[in-house]
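Please find the structures below.
Where a number appears in this text, it was derived from the coordinates with a stated rule and is not lab data. What you see is a predicted model, and the numbers here were worked out from it, not measured in a lab. Cβ atoms are built from the backbone, for glycine too; each structure is taken alone.
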Structure P
Amino acid sequence: MAKKVGVYIHIPFCASRCKYCDFCSLAGFDSLMPKYQDALIRHMREFRQRVASYYVDTVYFGGGTPSYYGAKRLVKLFDVLKTYYNVLLDSEVTVEVNPDSVSFEDMKMLRRAGFNRISIGAQSASDEILEFIGRRHNFRQVEKTVLDARKAGFENISLDLIYGLPNQTRDDWADTLNQAVALKPQHLSCYGLKLEEGTPLFELRDTDMMPDDDAQADMYLYTVEALERYGYYQYEISNFARKGVESRHNLKYWALKDYVGFGASAASNLGSQRYTYIYSPAEYIEAVQSGGELINEYENLSNYDRASEYLMLGLRTVNGISEDEYRKIYRCSFSPISDLLKSYMEKGWSRFVNGRWSFTPRGFLISNRLISEILDTQADQKISSSIPWMHSVYYQDRFEGF
C-alpha cells in the first residue's frame with residue numbers, strides 16, 4: 001500500500017494579535033513576508049527527497065492568518081508543492097482565513113488553484129465580544145465570507161468558534177451557535193477559551209468577567225447536545241461535522257499518521273521521528289538561507305512512547321481506542337487500562353461500543369485528568385513487567401521534591 005503523508009505550512013503573519021493568542025504569529029512584520037516566502041519555497045524543495053516515496057493526501061495552510069499573507073503567495077506555495085511532491089488529485093487542501101483579510105477574488109483564486117476546504121475564523125456572533133478580544137471583523141463580515149466562499153466554489157466550509165470568552169453567557173453562546181448553524185457550514189470547531197500566560201486576557205483570569213469552570217462546562221455540554229440536533233456529529237473533543245466531511249488533515253494528528261510541516265514552529269511526524277522547527281520566523285529564514293540548524297526539538301519515539309500517544313490522542317476522539325490497536329503498537333497487557341476505563345464507565349465518563357473505548361461528553365470535560373490517570377496506569381504496567389529494582393527508582397525520581 002502506498003504511503004501517504006499530510007503537509008502543514010505555517011504562515012505566522014497577522015494584521016494584529018488577538019488578546020487570547022499565544023500561537024507563533026507576528027503583527028507589524030509584513031516586511032519579512034518576501035523573505036519568508038523564499039525560505040518556505042527553498043525548504044520545500046530541499047526536503048522533497050525525504051518524502052519522495054509518499055503521496056500527499058492532505059495539505060493545511062494554518063497560522064497566524066494565511067489570508068493576510070495573500071492569496072498569490074499561498075497559490076505559489078501550493079504550486080511549488082504540486083511540482084515537487086506527489087500531491088493526489090483528491091487531496092483535502094485547507095486554508096485558514098479571517099473575514100477582514102480575504103476577498104471574493106482571493107477565494108476564487110484559491111479555489112481555481114485547487115484549495116477545496118476553507119476554515120473561517122468567526123469566534124463569536126457578538127460584535128461586542130469580537131471587539132473586546134481584538135478581532136478585526138464583525139459577524140456580518142463572517143456571513144459575507146461564507147456566502148462569498150460558496151460563490152467562489154468552496155463546498156467544504158468550516159467555522160472556528162470560541163466559548164468561555166469575557167462577559168459571555170450561555171445565552172450569548174447559544175446565539176453564536178444558532179447563527180453559525182444558520183450559515184450551514186459543513187464543519188464547526190468549538191474551542192473552550194484557555195487563558196495563556198503572557199496574553200492580555202490572562203490578566204482577567206481572576207475577575208468576574210471570565211466565565212468560571214462550571215459555566216464553561218455548561219456551554220460545552222450545550223454545544224454537544226445542540227449540534228447533534230442540528231445534524232453535526234462530534235468526532236473529536238472540539239470538532240463537529242456533517243458525516244463524511246471531518247477534517248482529514250487533523251485526523252492524521254489524532255490517529256498517529258505521518259505529516260510534515262514547513263515554516264517557523266511547524267511540527268513533523270515521520271515514522272518514529274518527531275521534530276519541531278525553530279519558533280522565530282526571522283531565525284527560521286536565516287537558518288534556511290544559511291543552511292543552519294532548523295530543528296528546535298527532536299524525539300525518536302519508542303513503541304512505549306507511541307502507545308502513550310495512541311492513548312492520549314485516540315481518547316480525544318469519539319472513535320476512541322481498542323485493545324487490538326494498542327497491542328499492535330506496544331505488546332503489553334491492556335487489562336489495567338480497561339479496568340480503569342470500566343470504573344469511568346460506572347461514573348458516566350466512558351463508554352464501550354463495538355470493541356472500542358471512548359469518553360462521553362462528560363468524560364471529555366475532564367479528559368486531561370482522566371488521560372493522565374490512564375498514562376500513569378500504563379507507566380505502572382511498564383514498570384511491573386520490568387526488573388524489580390526499576391520500580392523503586394521510577395517512583396523516587398517521579399516524586400522527588402514532593
Structure Q
Amino acid sequence: MSMSFTDTANTAGTEPLPLEGVTVIELGNVVMVPFAAQLLGDLGARVIRIEGERKDSGRVIGGVVAPGLSGAALNLQRNKESIQLDLKSADGLEIAHRLVAGADVFVTNMRRGALGRLGLDHDTVVEVNPAIIYVAANGFADGSPDADRPAFDDIIQAETGLPALTGRITGRPRFLPTLIADKLSGMYVVQGVLAALVRRGVTGRGGVVEVPMFDSVLSFNLVEHLAGAAIEGGHAGYSRILSEHRGPHRTKDGWVAVMPYSDEDWRALYEHVGRGDELDDPIFQDHALRLENPDIVYKSLAEVMAQGTTQEWVDLCFELGVPAAPIHDLDEVVDDPGLHRGVIADATHPVVGAYRHVHYPVRFDGEHTPVRTHAPLIGENTEALLAELGYDEDDTARLLAAGAATTASLDEAADAFTRQR
C-alpha cells in the first residue's frame with residue numbers, strides 16, 4: 001500500500017482495523033460517494049476529502065446545525081479529513097495531484113466531462129500514480145448512450161422500476177422513502193474497492209472500478225423480482241412481496257408484522273386460533289403454493305390479526321415460535337436503546353456538541369469499529385495536509401491568500417456556534 005501520508009491511529013486501542021494503511025482520496029458529493037468513503041473510513045482507511053468552492057449539498061441533508069455540518073453530514077463525513085481547494089486553479093490542481101500521488105484509491109461521482117476539464121480524469125490521475133485504484137461512480141455506464149446524463153436517486157429508482165412495483169400494490173407509483181439508489185451504489189463502491197485492493201495485492205496493478213447506479217439498483221432489484229421473467233415469456237415480480245394483503249396487518253389497537261413462513265408456522269398459529277380447518281386447503285399446506293397464492297393466504301391472515309391486540313399477537317407468536325413484531329415508528333427506534341439494540345451511540349463533536357452516530361454494522365471480533373475523527377469542517381485539515389505534502393509556511397500562506405486553498409478554524413467555528421445558540 002502507498003504510505004506517503006502519516007498513518008491515522010486507531011484510537012480504540014483494539015486490533016488494527018482492516019483498512020489501516022490504505023489512503024483514499026474522495027472527490028464526491030450528495031450521498032453515494034460520501035457514504036462509500038464513510039464506510040471505507042469506518043473500516044480504517046485514511047480518507048481525505050477534497051472539497052471545492054461549490055458546496056456539497058450532502059452537507060445540508062437533515063438540517064444544518066453548524067456551517068457545513070448537517071444532521072446527515074455528522075455521520076457521512078466522519079473518519080475523514082477535509083481539504084478545500086480551487087481545482088480550477090493551477091495551484092489547486094497541483095495540490096490535488098500531490099494528494100493522488102500518495103494515495104491508494106481515488107473515488108469520485110463527478111461527471112466525466114467535469115473531471116476531464118479539471119485534470120482529474122482517469123488518464124491524468126494514472127499518469128500521476130500508475131498504481132492507483134480509480135473508482136468512477138456515475139448514474140450510467142461509461143460508453144452507454146446515457147453516460148453523460150445527470151442522475152439522482154429518484155431518477156435511478158424510476159428507471160429501474162422501483163416506483164412501478166409500489167404501484168402494483170397501491171395503484172400509484174411511489175418512490176421508496178429512502179435514498180436506496182445512493183446508499184446501495186455506495187455499498188457496491190466499497191465492494192469494488194475491496195476487491196481491487198485484493199487484486200492489486202496479488203498483481204501490483206491498480207485499474208478502474210466503475211459503479212453505475214442504474215446497474216447497481218437494477219441488479220439488486222432483480223434478485224427476487226426477476227422471478228418468472230428468468231425464463232422467456234415469464235413476468236417479472238415476486239408475487240409474495242407484491243400482494244396488497246401482505247401487511248403489516250391491522251390489529252384491535254394498532255399494527256403488527258406476522259410472518260408464518262414454514263408449514264409448521266402456519267399449522268401452529270391457525271390451530272391455536274381455531275382456524276385449523278383452513279389448513280385442509282392445499283394452498284395452506286404447501287410452501288410453493290402459498291407463494292403462488294399470496295392474496296389468499298395473506299387475506300386470511302389479515303382477518304385473523306384483526307381479532308386481537310398487537311401485544312397479544314406478539315406474545316402468542318413468540319410462544320409459538322412464529323416470527324412477529326410490532327410496527328415501530330422510526331423516532332421510537334432512534335430514541336429507545338432497547339429498540340435500536342446499540343446501533344446508535346452518543347458522541348460529542350467539538351463544534352456542535354452532543355450528537356448521535358450510527359455504528360458501522362459489521363463487527364470485528366465482537367467490536368464495533370470506532371469513530372476515530374468526527375466530521376470535519378469544510379477545509380478544517382487544509383493547513384495540516386499542505387504541510388504534510390511538503391508546502392512550507394510561506395507556500396501555505398501564498399496558497400491561502402490566492403484562494404487556491406481554503407482553511408477553517410475549529411476554535412472559531414465552535415465559538416461562533418456557542419454564541420449562536
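In terms of distance in nm of label points 7 Å out along Cα→Cβ at positions 51 and 227, the structure with the greatest value among P, Q is Q. Comparing Rg/Rh (Cα atoms, Kirkwood Rh) across structures P, Q, the highest figure comes from Q.
Between structures P, Q, the calculation of distance in nm of label points 7 Å out along Cα→Cβ at positions 123 and 179 yields its largest number for Q.
Name the one structure among P, Q that mean count of other Cβ atoms within 10 Å over residues 139-146 of 19.6 was derived from. Source structure for this number: P. With relative contact order in percent (Cα under 8 Å, 6 or more apart) computed over the structures P, Q, the top value is the one for Q, the highest of the group. Each of structures P, Q was scored by FRET efficiency 1/(1 + (r/R0)^6) of positions 83 and 203 (r between Cβ atoms, R0 = 41 Å, to 0.05); the highest score is held by Q.
The value 24.4 for mean count of other Cβ atoms within 10 Å over residues 115-122 was derived from one model only; which of P, Q is it? Structure P accounts for this read-out.
When FRET efficiency 1/(1 + (r/R0)^6) of positions 27 and 267 (r between Cβ atoms, R0 = 30 Å, to 0.05) is compared over structures P, Q, which one is greatest? Sorting by FRET efficiency 1/(1 + (r/R0)^6) of positions 27 and 267 (r between Cβ atoms, R0 = 30 Å, to 0.05) in descending order puts P first.
When FRET efficiency 1/(1 + (r/R0)^6) of positions 43 and 323 (r between Cβ atoms, R0 = 41 Å, to 0.05) is worked out for each of P, Q, structure Q gives the greatest result.
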